[in-house]
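Once you scroll down, you'll see the structures, which are given as structure tokens.
What follows is calculated from the coordinates using simple rules that are stated; it is not laboratory data. Computed from a predicted structure; not experimentally measured. Cβ atoms are built from the backbone, for glycine too; each structure is taken alone.
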Structure 1
């Protein structure tokens, strides 16, 4: 295995969190799966980020989603599935279906 340090100009960290009004859960909480329970359609409230690259050339991008391990250790031990995290990547200019 080879480890390569990225130049600072090629590395960016954005901190955010899902809480209160922005904690909508997974895509199963969308109108496609909960059509009769509009109060359950919370997925659209999740934070969204736009990644815009200043090039038209094909590039390789690595996205890492993480959380503080120590703060989550007990919750993960009690409910591994309920504590799963993930994200979706969509091409720009398109609404996800």
Structure 2
């Protein structure tokens, strides 16, 4: 199976100060392209499937130093691609 995903998301921050923990909410759309190989013989066919997903996200972030940001985010799908996901990350500013 092969999977290729495109996502577009937008978020709204509730606080304008970057030096404190700042909560945000958002959402987005995604498209999942799946390709299945159903066997090794010449008569088998490859099947594919395309799913559109809608998700809601909620997170909190803070500037650590020089524009670098640390964040914790949870995403919840309104359909099943995937149901829920938690992300912890650090974005670097140059």
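Key figures for this structure:
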| quantity | calculated |
| --- | --- |
| Structure from which 0.85 was derived, FRET efficiency 1/(1 + (r/R0)^6) of positions 14 and 38 (r between Cβ atoms, R0 = 41 Å, to 0.05), options 1, 2 | 1 |
| Among 1, 2, structure where helix-only ellipticity at 222 nm (-39500 (n - 2.57) for each DSSP H run of 4 or more, over all residues; to 500) as derived comes to -3000 | 1 |
| Read-out distance in nm of label points 7 Å out along Cα→Cβ at positions 54 and 78, computed value 4.7, structure in 1, 2 | 1 |
| FRET efficiency 1/(1 + (r/R0)^6) of positions 6 and 30 (r between Cβ atoms, R0 = 35 Å, to 0.05) - highest-scoring structure of 1, 2 | 2 |
| Structure (1, 2) behind the derived value 17 of relative contact order in percent (Cα under 8 Å, 6 or more apart) | 1 |
| Computed 64 for percent of Cα pairs over 18 Å apart - originating structure among 1, 2 | 1 |
